[in-house]
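Structures given as structure tokens follow.
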Structure P
Amino acid sequence: MSAVLTALAPIFILIFLGYGLRHRRLLPEEFWLPCERLNYFCLFPSLMFAQIATADLADLPLRAIAATVLGAAAAGGALIFAGRLLRPQAGPTFSSVLQGAVRPNTYVGVAAATAVFGRPGLMATSIVIAIAIPLFNILSILILAFYGEQKSADPRRLARAIAGNPVVVSVLAGAMANLSGLPLPAVALETLHVLGSASLPLGLLSVGAGLDLGAARVSLGPVLQSAAVKLVALPFFAYWIGSGLGLDRVTLSGMVLFSALPCTPSAYIMARLLGGDHRVAAGIISVQTLVAGVTMPMALALSGG
């Protein structure tokens, strides 16, 4: 447990540092948007492409990994739907709660997997991102199209944006490069690795800078409901499914860690664009990011990581 805490502590220290830098005005407000755009469009996609293009896919149980992560997310989503039957929620609020319960923060995920498991963890997490993130984005569009306020929503416009999402494009391009078997120039790979190495600290600082603790007070019930499913139920489901499928200890712990990640900030953006309750989404993201500092080490310890 102490080794896990030592590995994960710098991640949350960087997140809190980002929060402090922004809210104490130690950096100008104009710094954060270009920082987020640089990471989103260049640095993180470079990291994803390089890792997936060079991963040894033959050594990874891809079907079991996909079944574990997607099965856990499906079970968590089913809990949210069941909860709505017992306690009805407005459609926009429900859509944000559901997004918060299943969508992971990939910046935190890659940083945590690298810190705990090293390069094998980074490889496995990159593969999970390639499998899960495009699907989660598509499902979020469908949920918001059905439950969100549709007055100004344009699902087709957002679908085009997701098709051009730099992370989605980079993971798909990396997978195609890997499957083609063609060698990549050493200079190009080294450049991508250097760019990618800058992604995680900037991404974690940006996550912290985007925290909105005041939003959590607006709808505490939905915020806590989403957090309970995302941070407690999903890791349990991942452990249960992965154990049943015979994943080895390290891979199983990696899938539990991925399922225990807090909600991605992009859930707020999607809620705002497609008529979800973006204020609830902001509260969900902020609370989950803070609480995950406690629940992620616990989930890893209980899974044997």
Structure Q
Amino acid sequence: MRLRGLMVGTVTAALALSMAACGKSSDSGSANPSVDAQAKFEAGTTMAKLNESGKIRIGTKFDQPLFGLKGLDNKPTGFDVEVAKLVSAKLGLSADKIEWVETPSKVREEVIEQGKVDLVVATYTINDKRKERISFAGPYYEAGQDLMVKKDDSAITGPESLKSSGAKVCSVTGSTPAETIKKYVDESNIVLFDVYSKCADALKNNQVQAVTTDNVILLGLVDKSGGEYKLVGKPFTTEPYGIGIKKGDTKFCQFINDTLKAAANDGSYEKAWKDTAGKVAPNTPKLPETAACS
């Protein structure tokens, strides 16, 4: 499935809903998925080791409204978090057995390679460069890169207008959007931070005129802004989100892919969406076709 067409209507409707929300958080806790208490795995596999250990370390973001945002209880909430819980539950591990590890964009490969986490679910775009270092299961979602601007900005109408408007654009170090935007903006006009919340602050303070990343991440920032920002609404890439694991762990990859397919069939994938991002973007996306494990 290609998100570009799907998200046009979804984002338009969701933006209207987000403005009406008056800046209230749309992330909320979700009822945890049912745990497979009878889960059994081949000896020596990652699945068996995690099941036997009774715990799992999962990397996610703590600053991504709707996908991974740390709550008042110091636990992250969002669609990525719920997808991770689905995987954990199939391993026979309840949500309270998860150790959540904050994983900003620039360290995602590093924490996997160093064994600091068992998997990463963190708006993690699958691409060839990253696959040189780690493996991906999924994708479980497809997004598209877009722009967020102040609500009264009429000069920025899409990526092609950035140079002519002289805009400074903010993104996050180590992210795919930070690389892609170089096609449309002189590098001297690109501002990079470690998290997107700092980009939102820079937009508020007029240090930059636009923030760029995947549209669903921007949608969460728009929702949190209380009507200060808007989405331009012209996605210019397709970004498949995958689950990062150690390179070459094909059995774990296939297990995760099977878990995602089962979740799409039994309604738990839809529930994960509706309990989180679906509160702003109500049209549940279809699970993309999962890629071959390698």
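Read the figures in this text as sums done on the coordinates, not as results from a lab. All values derive from a computational prediction rather than experimental measurement. Cβ atoms are built from the backbone, for glycine too; each structure is taken alone.
Structure data summary
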read-out	value
Label whose coordinates, when semi-axes √(5λ) of the Cα gyration tensor in Å is calculated, return 32, 20, 16 (choices P, Q)	Q
If mean count of other Cβ atoms within 10 Å over residues 76-83 is computed and equals 16.6, the structure in P, Q	P
Value 30, calculated as relative contact order in percent (Cα under 8 Å, 6 or more apart), assigned to which of P, Q	Q
Per FRET efficiency 1/(1 + (r/R0)^6) of positions 116 and 164 (r between Cβ atoms, R0 = 41 Å, to 0.05), the highest-valued of structures P, Q	P
Comparison of P, Q - label where distance in nm of label points 7 Å out along Cα→Cβ at positions 52 and 220 is highest	P
Label whose coordinates, when helix-only ellipticity at 222 nm (-39500 (n - 2.57) for each DSSP H run of 4 or more, over all residues; to 500) is calculated, return -25000 (choices P, Q)	P
With log10 I(q)/I(0) by the Debye sum over Cα atoms at q = 0.09, 0.14, 0.19 Å⁻¹, for residues 60-227 alone derived as -0.39, -0.93, -1.49, matching label from P, Q	P
